[in-house]
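Structures are listed in the sections that come next.
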Structure I
Amino acid sequence: MDDTSNTQTKNIEEQEEDTRSLVNQISSKKKIYVSDSKVENVKIEETYWDEIKVLFSEFTKVRKPDSFNPVYNGYSDDGVRFSTDLNYFRVYTVNKEEYYKIPVATKKEFNKLIDESIYTSFDFIKQYKGWESVEITYKEETKKIHKWKFDDLAYKMGAKRIVGKVQPEKSKERSDYNFTIKIKGEHYDAKVETMSKDYVKITSGKAVSYYEVTPTLFDYIKEDIFKIEK
């Protein structure tokens, strides 16, 4: 058998149907993107996805409901999709679908995690083409960022990982300089607070997340925006 035949056989084997339940399939994915009525295709931080997946164990498989009007839609990078109206959770591919009932006691936490995973996602915050206005405040001074500088600011936003609140809050207390970025978009408002050069806090509505970041954002604001000497 030549190399071409070997490759074709391998591809066929790789395409064999995954026999796991669809909810188990989507749980195994690493890259997940979510949309709602305001924003589309936001990549979810893996830490948030891990928290969301924990709730799946509380869902109960049911028949297709009589009424289902999803408020969130999502997909993995290889064709497994899902949607939810917060009462039911639908997982589907081109050939198959499953429905799960979301317990009333779980609904609020599920909703909270999805909202936070979208609106405090670094992937979402950095989408500067959706920004309408940006202001950065240092102490009593506020500077408005011109639209032609939006991309510069966005490119300086480099996240390392999502973290808890304790270390960032302590780091902020020790820092001589801290800045607050207020971003207004077409469908949202967000606030990004530097907490020393190593952390930021992102707030959007009731959603809050903390990230360990590269120092480039802090240095850019300090040196290029406010002209504070090193």
Structure II
Amino acid sequence: MNLQELEGNFEKACSNGDTLEMVEKAVVFADACQQKRKYDSAISCLKKLLPDVEKEKRHKAVVLTALGTAYWEKAQLKKALENFEEALQLFKELDDKAGKAAILSIVGVTYWRKCEWDPALEILGDALSLKTDRDNRFVSLYGAFDRGFATLQNRIRLGRELEQPMKILQPLFSSTALHLIEGNLEAFKNCLEESEKLAKQIGHREILGATLGISRLASQISSR
């Protein structure tokens, strides 16, 4: 379906007054908008829905997650983290494991990509300990992860073309957290090994230290 059709489905759900359907259609529409980089359209749709779910914690948490994800892809990380924090609190109150895992995953990846590796490792560890499968409520979040992979792969390819180790290392090491969260363990291992090799070549001590941390986390997860 195109964006116009998806938006029409959302509007129809709103006219029917079915809150669950409204949330489902809004998240799908938001993901489609984000695929086209129409972040403001996604944000506008989700903000429009918030008053309708204000008294329903479970629905509100899902909408806040999607809203945070739209801001995340728009690179407005402060607003993204504010929405994620509120959503996480609601998921904790509901004891919603899948919701907690989704939020912790994207927050952990955010800190990892900001090179704040210690807090990132703690958060990623908490997310992975919940051991949940993908949940359709968070389709826009998973879509953001997939698009993040594609962006990082393009940057790695460009770095290789330029034959500049640092331009390879930065996106390559950023991708390790995404691979670990997504359960792509073979790809994770390959990225980590090349990252360590490049970090030694360049003399990047901080990344070398972080490779040890994420390697230990991966070992802990695989041994559970």
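Derivation of every value follows stated rules applied to the coordinates shown; laboratory data play no part. Keep in mind it's a predicted model, so treat the numbers as computed, not measured. Cβ atoms are built from the backbone, for glycine too; each structure is taken alone.
The table that follows gives values for the structure above.
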{"item": "Read-out P(r) over Cα pairs in 10 Å bins from 0, in percent, for residues 45-84 alone, computed value 20, 54, 24, 2, structure in I, II", "result": "I"}
{"item": "helix-only ellipticity at 222 nm (-39500 (n - 2.57) for each DSSP H run of 4 or more, over all residues; to 500) from the coordinates reads -28500; which among I, II", "result": "II"}
{"item": "Structure with the greatest value (metric distance in nm of label points 7 Å out along Cα→Cβ at positions 125 and 189, set I, II)", "result": "II"}
{"item": "When Kirkwood radius over Cα pairs in Å is computed for each of I, II, the largest belongs to", "result": "I"}
